[in-house]
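Take a look at the structures below.
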Structure P
Amino acid sequence: MTYAYDDQNIFAKILRGEIPCAKVYESDHALAFSDIAPKAPHHVLVIPKGPYVCYDHFARAASDAEILDYTRAIGAVCLQLGVTPEDGGDGYRLIANAGRDGVQEVPHLHVHILAGRNIGPMVVMRP
């Protein structure tokens, strides 16, 4: 499958410095920033700096260095927020939406780190 990346999406503009963000963490291949409409006391988005639409696109097309750095960035943000259970935190939820049925709003891979309260059930089934 070929993914068409839209370089005018909001995260691409953030990466180019055209739109400001509340930066939480940055590495060679990742940027983390606070969500502008937080759904939990801690709500951070982590995006790769490369032009990847969703997680499966990233997993297929990113270099090993990008995958490693992005994964480590997510871990570093969780540690920085103080939410990692191994270090005494109460935990977090990591969400990556993909496509229409996944309700992906921005066509640039991003994971949401939600923490600071009980996030509730993973999915509530609708009739």
Structure Q
Amino acid sequence: MKKIITSKNAPAPIGPYSHAVQSGNMLFVSGQVGKHPITGELMLADIKTETTQVMENVKGILTDAGMDFTHIVKTTIFLTDMNDFASVNEVYGSYFTGDYPARETVQVSKLPLNVNVEISVTAIK
């Protein structure tokens, strides 16, 4: 059985997908980009600002599912420029207090809306 999670704390999906799908105690959060959920503005001033908005969008979805960052067991980070790796890590790491989730970070040629970073997560409650 699955439950669709739709959050007002994350930007509306730009395609035929849900913010997240919960199945049992597992939550699968779709890739989030640095788009502000209220204004719809892309927060592209710099990679740290963009990554912060991505993480805030993830946080909003987790909250609406009754979870938080301690529940995340796996993340995937997509970057258009691996030179941003350290800056993204700095912001990303600030959302965790230890016991970091498993993760991979990959460089891709292009992301939706021409953003620089996209992050998806899997969480367990």
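Coordinate-derived values only; no laboratory data. From a predicted model like this one, the values you see are computed outputs, not experimental measurements. Cβ atoms are built from the backbone, for glycine too; each structure is taken alone.
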For distance in nm of label points 7 Å out along Cα→Cβ at positions 7 and 55, which of the structures P, Q scores highest? P
Out of P, Q, which one gives 15.3 for Kirkwood radius over Cα pairs in Å as computed from the coordinates? P
Comparison of P, Q by FRET efficiency 1/(1 + (r/R0)^6) of positions 47 and 71 (r between Cβ atoms, R0 = 25 Å, to 0.05) - largest value held by: P
Re distance in nm of label points 7 Å out along Cα→Cβ at positions 31 and 95: value 2.2 computed from one entry in P, Q; matching entry is structure P
